[in-house]
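*Asks:* The structures come next, written out as structure tokens.
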Structure 1
Amino acid sequence: MDLRSPFVVSLIPLPRQEGSHMTWEEEFAAPGDLGVELIGVPEGSPVQVSLSLQSVSEGVWVSGQVHVNLSGRCSRCLRDLEEERTESIGELIFYPERKAAILDLGEDEDAEDLPVIVDDHIDLEPIIRDAIVLGLPFQPLCRPDCPGLCSECGQRWDDLPEDHHHEHTNPTFDVLEGIRTQLEAEQA
């Protein structure tokens, strides 16, 4: 854990007594790759975090919100998208000895992946990343009824007239048309 990271919070001011709490508010630049293929948080844009950290018997309960600006493209018409998003956070970070006890019991198959407090510090980056990325749509839309693109010419349906259409010829009949032309030429 890099203690210089803006995502790392010191728990030294937070007593281990159950019910003790502290608030943590911070704004920092978004790291890279904070999103999915078509939408995400632009690298370097502000990430505003407002959290409450509360001591509980198992560790520290982290709750609050993260606010970001998203940038991406509509999955149907490829129009650029910009929106603000606020996601809720709620995560239990375990004291090392409590996580070890859970591992010793062997009851939780995923216990190895549980977040843990390291030297009185919590790394919030995975928690913030999960809150943001898991809340993103994999197929973002500019609006719910976006008609997308014309499959023939690739133009946005919104930009085309209502009577827009393309002549469809079946390539199977092109051979028959060639034979007909040849027969007509032979008869003439």
Structure 2
Amino acid sequence: MQAIETSLKDCYILEPTIFGDDRGYFFESYNKEKFESLIGKAVDFIQDNEAFSKKGALRGLHFQEGVHAQAKLVRVTQGLVIDVAVDLRSNSETFLQHFAIELSAENKKQLFVPRGFAHGYIVLSETAVFNYKCDNLYNRASENGIIYNDINLNIDWKLDSNEFIISEKDKVLPTIKQMLK
């Protein structure tokens, strides 16, 4: 496995070493010791989640605040998504910047999204299975988000907005400016 720095401080792309032969392939998707060595910090993942979504499903941009903030290690095991991380750490040199990457079952890439980031994705394939590890449990009272179409972020979701499938909750999230007031 190798870690590749993104344009956002402390956010990494992880690419596995894939061993293939005429039977198929094998790769190690997670190894705590290697992972922590590559990103240079300890992360204690305590929960794994999985979401199945249809094409155009846009989930995000979500985060949890305060002591309930979560770091995530995300990957796609079926299909293709555009995955987006937004740095919300006011003391970071990449504050309010975003990074987007295609994650797919084919490329087997993962993205490490540290605490203090908003996160979201949109499904580009007919369906997708999205898996992620979290280092903190979900807490409804600490849940927050940023509207997916915030003009200050100008995220290219790669689909026409009339193809988006968005929850009612995500349609009314605040902009970054509203959130920071």
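A short reminder: the numbers here are calculations on the coordinates, not readings from a lab. All of these numbers come straight from a predicted model, not from anything done at the bench. Cβ atoms are built from the backbone, for glycine too; each structure is taken alone.
*Asks:* Which one of 1, 2 has helix-only ellipticity at 222 nm (-39500 (n - 2.57) for each DSSP H run of 4 or more, over all residues; to 500), as calculated from the coordinates, equal to -6000? Could you put the intermediate results ahead of the total?
*Replies:* Working: 1: -6000; 2: -2000.
Computing helix-only ellipticity at 222 nm (-39500 (n - 2.57) for each DSSP H run of 4 or more, over all residues; to 500) on every structure in 1, 2 gives -6000 only for 1.
*Asks:* I've got another one for you. For which of 1, 2 does mean projected area of the Cα convex hull in nm², calculated from the coordinates, equal 18.9?
*Replies:* It was calculated from structure 1.
*Asks:* If relative contact order in percent (Cα under 8 Å, 6 or more apart) computes to 28, which of 1, 2 did it come from?
*Replies:* 2
*Asks:* Given that distance in nm of label points 7 Å out along Cα→Cβ at positions 44 and 124, derived from a single structure, equals 3.7, which label among 1, 2 identifies that structure?
*Replies:* Computed on structure 2.
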